Structure 1
Amino acid sequence: MHRAGDTLLALASERDAAIAERDALAKERDEADRRAGAAERRLADEKDTASKRTQWLRKAKASLGYHDNTSFDKVWKDVTDAAAERDAAIAARDAMANVLHRISLGAQNSMTQKEDLGRLARAALAAAPGDTP
């Protein structure tokens with residue numbers, strides 16, 4: 001009987017080991033399945049992002065009058081050159097407005113000075129004894 005009990009214990013131990021191995025393999029399979037699903041979702045997201053980026057570039061190029069086959073580097077250079085020209089034109093306009101404003105202030109100050117001198121002259125003549133024109 002001793003042998004039969006040992007055999008049963010050995011079989012039970014092997015069965016427990018087999019169950020533990022099956023459970024470990026199931027966990028490993030489930031983890032691999034989860035990772036594969038996540039990788040597929042990331043790949044689909046990357047494809048979607050790439051497609052949206054391509055569509056955006058196509059629309060942006062078309063809105064500026066470029067063909068889809070025109071390189072982005074060419075479009076970017078042209079756009080930045082145009083922006084630099086615009087910025088230079090704005091700076092020139094602002095500088096011209098500043099000069100005109102200063103000229104206007106100078107003219108106003110000159111007129112004010114002439115008016116002040118005229119008032120002073122009239123006051124001096126009025127206060128001076130003798131003939132007044």
Structure 2
Amino acid sequence: MRANLSGREPLRVVLAPDVIGKGFFNADCREVLESWRDGAIVPVVTRDLLLRYVKLLRGLRIPDAQIRTWILWLTAEGKSLHLPDTTTPGRSCEEVLLEAANAGGAAPIVSVKPKPANGENQVDWITAGVLLKSLQQ
């Protein structure tokens with residue numbers, strides 16, 4: 001990964017689908033997406049997580065052309081860490097997020113609502129607001 005404008009390496013994170021969905025309505029989530037755009041964070045994206053993002057965007061009635069733009073950003077080298085081969089079918093959203101975090105060495109999982117960390121996975125779950133505060137330090 002190359003350094004962002006602040007000179008720091010971008011923080012790898014896993015964005016829960018709710019952060020992307022609420023990015024249209026919630027200031028903290030929108031700022032997280034802007035932090036991605038500006039290179040402060042790099043989302044780790046697996047195939048299963050990408051499919052969940054697309055399903056969410058379709059549910060929000062986002063036009064197909066804009067969904068294709070999201071897909072390009074979510075899979076573009078330098079904008080994300082796309083891991084297309086790390087998928088296990090039939091998993092819950094929480095399992096998919098943990099799988100992405102573990103596969104990409106990501107810390108933390110960013111969600112609208114924090115969830116307790118599973119002791120065996122050693123993955124932090126934080127809110128968008130907590131992530132934003134950590135980026136300001």
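Just so you know, all these numbers are worked out from the coordinates, no wet-lab data involved. Computed from a prediction, not measured in an experiment: that's the story for all the values here. Cβ atoms are built from the backbone, for glycine too; each structure is taken alone.
Of note:
- Identity of the structure behind 18.8 (criterion: mean count of other Cβ atoms within 10 Å over residues 26-33, calculated), options 1, 2: 2
- Taking Rg/Rh (Cα atoms, Kirkwood Rh), for residues 10-73 alone as the criterion, the highest value among 1, 2 goes to 1.
- Distance in nm of label points 7 Å out along Cα→Cβ at positions 98 and 114 - structure with the largest value, from 1, 2: 1
- Structures 1, 2 were compared on FRET efficiency 1/(1 + (r/R0)^6) of positions 18 and 58 (r between Cβ atoms, R0 = 25 Å, to 0.05), and the highest value belongs to 2.
- Structure responsible for 8.1, with mean projected area of the Cα convex hull in nm² calculated and labels 1, 2 on offer: 2
- At a computed -33500 (helix-only ellipticity at 222 nm (-39500 (n - 2.57) for each DSSP H run of 4 or more, over all residues; to 500)), which of 1, 2: 1
- Among 1, 2, which structure scores highest (criterion: percent of Cα pairs over 17 Å apart, for residues 42-105 alone): 1
- Among 1, 2, structure where distance in nm of label points 7 Å out along Cα→Cβ at positions 50 and 122 as derived comes to 2.9: 2
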